[in-house]
Structure formats: C-alpha cells, structure tokens
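Undergrad: Please go over the structures that come below.
What follows draws every value from the coordinates through simple rules; no lab data is involved. Everything quoted here is computed from the prediction, not taken from an experiment. Cβ atoms are built from the backbone, for glycine too; each structure is taken alone.
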Structure I
Amino acid sequence: GIASSEMKCFLLMSILYLAFGAEALPSSRIIGGSDAEDGAYPYQISLLYKGKHNCGGAIIHKRYIVTAAHCVQGTSTQSLAIVTGTNIWKRPGKQYNVEKIISHRFNSRTTANDIALLKTTEDIIFNAKVQPIEIPQNDIRKHGTSVVATGWGRLYASGPIPDRLQRIDLQLYDQKQCARRFAVTEGQICTLTRTGEGVCNGDSGGPLVADGVLLGIVSYGIPCGRGQPDVFTRVYHYVSWIAEHIEEY
C-alpha cells in the first residue's frame with residue numbers, strides 16, 4: 001500500500017541527513033559502479049566548492065552547466081569552480097570560474113525544483129573530451145529504460161570519494177511505484193536496480209543519461225545503495241525554464 005505520511009517524513013529526514021552530512025555542502029557517489037572509460041562522458045563536470053569536489057553537473061551549452069540547486073544553495077560564485085575534460089577531478093583538463101548562479105525555486109523541505117544553471121565567465125572550449133549533452137525533446141519515463149549515471153560520489157556510505165570518475169548502468173523505475181516510497185512530483189524521475197547499486201554523497205547534480213540525452217540530475221536518495229529508489233530531477237520538466245535562462249551569444 002501507499003506509505004504513510006509518517007514513513008515519508010522519516011524517509012525525508014533520512015534524505016536530509018544525507019544532504020546535510022559531514023561535507024560542507026549537501027551532495028549525493030556511485031555504489032557498485034566501475035571506472036569510466038577516458039573521454040566516454042565528455043559532458044560530465046566536477047563542481048568544486050572551495051577547491052574540493054562537491055557535486056557533479058553536465059555541460060549543456062558553451063557557457064552553461066546544469067546541476068542540482070541544493071549543490072549551490074548558500075554558495076557564492078567566488079567559492080565555486082567547474083572542472084572539465086577529465087576523469088580525475090584533481091587533474092583538470094581545464095578549470096572555469098562561475099559568473100552567475102541561476103537557481104530554480106528549490107524547496108529543501110519537499111526537494112522540489114532541485115535544478116540550477118551555472119554560467120561560466122568564459123566560453124567552454126569543446127574538444128574530444130569536452131562536449132555539451134542534449135536536453136530532452138520528449139518525456140522518456142518508461143519503466144525499465146536503460147540509463148547511465150556518472151559521478152565522483154562516495155563508493156559507499158561514509159566511504160572515500162574516488163579520484164576516478166565512476167559509471168553505472170541503471171533502469172528507470174515506475175513513477176507510481178516510486179511515489180509509494182517518496183513524495184515524488186512530475187518534476188522528478190526515479191531509478192532502482194538492486195541493493196548495492198546506486199548513487200551516494202558527491203554524485204548530486206550529476207547526469208542521468210539515455211542514448212546521449214540528459215534525462216535526469218542526481219537529487220537525493222537513502223544513503224547509499226540500500227535497495228531504495230534514487231530520485232533525480234526530471235530535465236524534460238524544466239526544458240522551457242532552461243531555455244528562458246540561457247542567454248544566446
């Protein structure tokens with residue numbers, strides 16, 4: 001049956017514990033994944049906070065990154081930097097400063113609208129290892145759809161942050177089933193595979209991709225790889241918001 005409001009409240013408290021844990025900022029690593037092939041995910045960035053990896057993100061334009069709003073809550077442009085073109089976040093292909101933070105109306109209590117854009121101070125240089133990813137033209141939500149998540153999040157709850165980018169194959173999870181566990185909205189999408197696989201601290205803001213299209217942005221989960229769904233911001237729901245805020249050059 002549908003989870004009681006008390007259970008959902010308990011789950012949300014657990015989620016917020018993940019988000020506001022030991023790190024300076026909320027962030028959610030891939031559990032049960034493997035090292036990504038060099039250059040295989042050229043849209044992936046590391047979002048640094050005060051010089052350390054805190055969240056992931058994806059390049060969608062020569063001047064814009066999309067990430068989770070909770071990754072930039074309470075930050076300033078001066079405290080953030082974007083690392084591109086590398087599978088080892090400590091060895092940037094190139095590093096960019098942030099000119100502007102454009103955060104949606106994120107609600108940390110309900111986790112709604114967990115999406116933000118970061119505008120870089122200069123054009124991102126595209127090459128074999130640095131490329132933008134497409135945002136969706138259609139709403140893909142079929143249960144069982146194969147998707148890939150990437151990130152530098154923790155290898156297990158309270159574990160170390162890896163140097164090398166991790167990747168994992170996941171599947172979209174039925175929205176109604178997910179809603180029985182979490183208070184998900186139309187602006188969110190879920191994945192669920194098996195216990196011991198999923199996202200964790202440090203993956204937040206990172207991309208969930210199907211066939212070269214950005215379907216989701218890592219938002220939250222019960223830490224970590226516990227056989228519960230992981231919840232992502234559904235990018236398709238925010239396509240018009242993204243278009244409104246990207247200034248063309």
Structure II
Amino acid sequence: AKSVFFKQSDVPEVTELTWLLTTLTPMPMLENCHSYKDKLNKGLKPNHGLFSYPVLMASDILIYDSNIVPVGKDQKQHVEVTRDIAGKFNQTYGETFVIPEPRIRDEVAAVPGTDGQKMSKSYDNTIEIFGDEKPLRKKVLRLVMDSRPPEEPKPDADKNIAIQLLKLFATQEVAKETENKLREGGLGYGDLKKTLFEHYWEYFAEARAKRAELENNLDYVSQVLRKSAEKARALATTVLDRAKNNCGLS
C-alpha cells in the first residue's frame with residue numbers, strides 16, 4: 001500500500017473543520033489531556049494553540065474518514081478524545097464521522113529519549129534520523145547510565161535506555177543477546193552504546209540515501225506533494241461538506 005504524502009497546510013479544510021469541532025468540545029475534556037497537563041507541569045506557558053491542539057488532531061483524523069490510527073501509547077488519549085468529539089457530533093447532528101480505533105504496536109508503544117523520558121522534540125531528547133554521523137554518535141555515547149561496573153550483573157537490563165532503543169534497530173537475536181550480556185555482567189556501558197549506534201546508523205542508511213537523492217530533486221518532491229494534496233483535499237472537502245450540511249451550515 002502507498003501513503004498519500006502531503007503538507008497539512010495544503011489542506012485548509014482541516015482548519016475549518018477544527019473550528020467546527022471546537023464548538024462541541026467541552027473545556028474540561030481538553031484540560032484533562034495528559035499532554036497539556038504534562039507541559040504545564042514542565043513550566044510551559046499555556047496558550048490556545050497548546051490547549052486546543054487535540055481538536056486539531058481530531059480534525060486531522062476525522063476529515064479523511066480514518067478508521068485505524070497508528071499511535072504510540074502516549075498518544076492513545078488523543079484518539080480517545082477524537083472518538084468522543086466525533087461521537088458527540090454524530091449524536092447531535094446525525095451520522096457524520098467514522099469513529100476511529102487506535103492501533104498500538106507493543107514493541108514501539110513508547111520510545112525512550114536520551115534522558116529516559118518519552119522521545120519528543122518538546123523535551124529536546126531526540127536522536128535524529130537524518131543528522132550527521134559525528135554529532136549523532138556523540139549524542140548516543142552521552143546516554144546517561146548508572147555507575148555500576150561492567151562485571152556487575154544487571155537484573156534490570158531490560159529497563160536500560162540503550163537496550164530499549166537497540167530493540168528498535170537490531171534483529172531480535174542481537175538485541176536479546178546484548179541484553180543477556182548486560183544482565184549477566186561483562187558488558188560495559190561504553191561498548192553497549194557503541195553497539196547501539198552501529199545498529200542505529202545502519203538501520204537508517206537506506207532512508208538517508210533516499211533523502212539525499214530527493215534533496216537533489218526538489219521539483220519531483222514538489223510535484224508529489226502537490227498531487228497528494230489534491231487527492232487529500234478531494235476527500236477532505238467531501239467530509240467537511242458532509243459535516244457542514246448535517247449541522248445546517250450549507
């Protein structure tokens with residue numbers, strides 16, 4: 001299957017549907033969103049964009065009649081908010097939106113960042129896919145570990161950040177073998193982080209090469225984005241018109 005790859009800003013119907021959905025979205029629902037409360041707890045000053053972001057996400061899902069939404073564990077609540085908003089709209093104005101279901105793969109339900117929190121640009125703890133080798137290697141080698149010596153067994157090896165990340169990039173056999181070595185003692189953290197970087201760098205090698213190729217063919221990229229946006233807008237317009245018609249705005 002192929003994805004329709006486009007810029008959200010090329011589909012203005014999303015913004016219009018967002019406004020429509022806000023008229024039915026209770027404030028307490030948004031106040032209880034984990035991501036909003038988490039950012040407030042970290043000292044981020046609240047604004048309307050942050051507060052109403054889950055409604056924009058709901059619009060982005062509902063406007064394409066999405067039935068399955070692949071998300072991480074931390075994003076499940078956003079799909080639940082989307083379901084609640086869509087359900088309330090359908091109950092108020094008749095069947096309008098498809099009620100989506102979240103799909104969470106256990107092995108990537110939560111990806112840890114360099115500081116042990118979930119990986120997020122907001123927390124400045126990401127390991128970039130397309131960065132340069134030297135700074136990325138340095139970032140991986142700076143992963144903070146505890147002070148236990150290599151020879152000491154580590155029964156909590158599965159909780160180690162490097163092990164958790166390695167499971168995303170290495171084969172199951174390599175990841176399990178490395179985890180067992182760390183658990184039994186004899187594997188130093190420095191060697192563990194070097195192993196992680198090697199598998200990380202190799203895992204995204206093909207993607208980096210493809211990106212470099214596309215950077216030298218931006219006309220093709222623009223063409224793909226334009227055609228994909230046309231396809232996305234065709235569906236988005238249909239869903240938006242359905243919503244406006246059902247609530248008496250057209």
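Undergrad: When mean count of other Cβ atoms within 10 Å over residues 144-151 is calculated for each of the structures I, II, which structure yields the highest value?
TA: Largest one: structure I.
Undergrad: Can you say which of I, II returns 11.8 when mean projected area of the Cα convex hull in nm² is computed? List each step's numbers first, then the result.
TA: Numbers: I: 11.8; II: 16.4.
Working through the options, I get structure I.
Undergrad: Tell me which of I, II gives -3000 when you compute helix-only ellipticity at 222 nm (-39500 (n - 2.57) for each DSSP H run of 4 or more, over all residues; to 500).
TA: Label of the originating structure: I.
Undergrad: Of structures I, II, which gives 3.7 when distance in nm of label points 7 Å out along Cα→Cβ at positions 224 and 240 is computed from the coordinates?
TA: Checking each candidate, the match is I.
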